[in-house]
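Chemist: There are structures below to look over.
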Structure P
Amino acid sequence: MSQTTQTGGIAGATGIASGPGEQGGKEVAGIIAVALLVIGGGELLLRLFEVPRYILPTPSAIAGVFFSQEIATICEHYSYTLVELFAGYAIGASIGLLLAAVITQFPFVEKVITPYILLLVTTPMLALVPLLILNFGFGFTPRIIAVALASGPMVMINAATGFRRVDAMKIALARSCGASALQIFTKIRIPMAMPMVIVGLMIGAIFGMITAVGAEMSGGGFGLGSRLTTYSSTLRMPEFFACIVVLAVTGITIYAFFFWLGKRLAGWES
């Protein structure tokens, strides 16, 4: 009789969750083969049809940027983007987790603040960037605020959902044994909700990165978003796509980190 195992939460969100072994090796080989096919095919087609670099550069031209002097400029502006992302995300995620805990314990508070949370979720934070710049200038402050406003609600919604999905029988049993509300929350709700909390943290980080880059494109003269605007306006497309590659790798790194964290803190879910 065959046995089927299922994984949920962040551990089962993607095929990358496959464990080591022959099947996992085949998947990795397949991913590499597809990447080589896409990159090599793109290089060949662009050269064959003689597509100008200012329209669409070849993969080799994009790779060449990483070995040129321009990479120093890109890295410098990338550091500014990371500062905005880390600072805004730390603020937004902390507030989001705190609000999730509060509304789970106090339903009245949830009814009061839910309309405002929905307003934040449904409002594109990039639309508020010009207003934030008008009030706080072109420095880090408006960008950090925008990142916090974009990431916080995502963290809060997922964390609150996880806190509510705890088995009521476990809570009732803990109460019958004399556990306090704080003990129930820290010993039962938080561990059981960890998969959803981690998913919320991951989504919040990705939304924060998108918002940070978008805010940089609105003005200020520094950050990868600003470089994207500069390179596209001057038709320096290899540098433009090099920035895209850096941002894509950052997004993949964020996902990989929270996937690893989910395996460490919520591995029991598998």
Structure Q
Amino acid sequence: MSGFSPDWLALREPADHAARNPQVLAAVGSTFAGRQSLSVVDLGCGAGSNLRGSYSALPVRQHWTLVDADSRLLSVARRKLAEWADEAQEQGEEIVLRKDDKTLTVDFRQADLNKELEWVLGWQPDLVTAAALFDLASARWLERFVASLVSMRLPLYTVLTYDGRESWEPAHADDQRMLAAFHHHQRSDKGFGPAAGPDATEALAQAFRKAGTAVTVGESPWQLEAGQPDLIRELAAGIAAAVGDTGHVAPEAIAGWLEAKRSATSVRIGHQDLWARPV
């Protein structure tokens, strides 16, 4: 689950933060409202966007451990968080950030979540988080993940899991054919077995509910407009490249679809946020 470019992560971050479901985030915040401090492990942290999108709802003192398989992204996360904070101070391998009224101590760990999942969860944080991650994992890995969380009584807050719904304006004759091929690619092996893709949130929710865990799910769609041409262009290019890898759509049809999307006036990409907590 690595290989995402820092440029792409930076381009999508404003849309990610705008899409985050406020009711689900508020439910997470209310759970920890009586606490002065909180420890968080963020899985597949990328450039640290999930911390920046979540911190304001959490207690005044926070300790985050950012985990990613990509050492380059961990370095980018460290730099971007220091730039984002009102104040930043190096403290050995950690950095201490002050942002608004919060103090955040941040540690960075490289780990392979396929091989080292239980070791990472064994750090016993108060909260496990992730963003735009679980649609890349297989149903079997998700079952293993939920079983580990349940056995340790760890809550999970995850955002922006792709749910398979897309709407482009203006519409194009090949939209549905492109979407079907893209979903085929979404379900290919991303290093964790055949990916759950658009079914990931439902797979997580079902596994948690079967284990007696309380689950809240809320929609968090990207709502992109013509004023966001760079993100729309890169999104369309990424979809076109993925479809091209499948061989399900002819190259000339992909090229025609991609050319049409350069003038898209609005795009809605469906995601879901999930909050699961032991009862």
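Chemist: Using the calculated result 21 for relative contact order in percent (Cα under 8 Å, 6 or more apart), pick out the matching structure from P, Q.
Modeler: Answer by label: Q.
Chemist: Given 15.4 as the derived value for mean count of other Cβ atoms within 10 Å over residues 171-178, which of the supplied structures P, Q does it correspond to?
Modeler: Q
Chemist: Have a look at P, Q and say which one yields -25000 for helix-only ellipticity at 222 nm (-39500 (n - 2.57) for each DSSP H run of 4 or more, over all residues; to 500), as calculated.
Modeler: P
Chemist: Determine which structure produced the value 0.90 for FRET efficiency 1/(1 + (r/R0)^6) of positions 99 and 123 (r between Cβ atoms, R0 = 25 Å, to 0.05), calculated from the coordinates; the candidates are P, Q.
Modeler: Source structure: P.
Chemist: Suppose you compute FRET efficiency 1/(1 + (r/R0)^6) of positions 51 and 163 (r between Cβ atoms, R0 = 30 Å, to 0.05) for every structure in P, Q: which one lands on 0.05?
Modeler: Source structure: P.
Chemist: When FRET efficiency 1/(1 + (r/R0)^6) of positions 147 and 227 (r between Cβ atoms, R0 = 41 Å, to 0.05) is computed for each of P, Q, which one produces 0.40?
Modeler: It was calculated from structure Q.
Chemist: Determine which structure produced the value 40, 28, 13 for semi-axes √(5λ) of the Cα gyration tensor in Å, calculated from the coordinates; the candidates are P, Q.
Modeler: Source structure for this number: P.
Chemist: Out of P, Q, choose the structure whose coordinates give mean count of other Cβ atoms within 10 Å over residues 203-210 equal to 18.6 when calculated.
Modeler: Q
Chemist: Then there is this: For the read-out distance in nm of label points 7 Å out along Cα→Cβ at positions 75 and 155, a value of 3.6 was computed from one structure; give its label from P, Q.
Modeler: Of the structures listed, the value fits Q.
Chemist: Any idea which of P, Q comes out highest on mean count of other Cβ atoms within 10 Å over residues 27-34?
Modeler: Q
Readers should treat all values here as calculations from the given coordinates under stated rules, not as data from a laboratory. Note that the structure is predicted; figures quoted are calculated from it, not measured. Cβ atoms are built from the backbone, for glycine too; each structure is taken alone.
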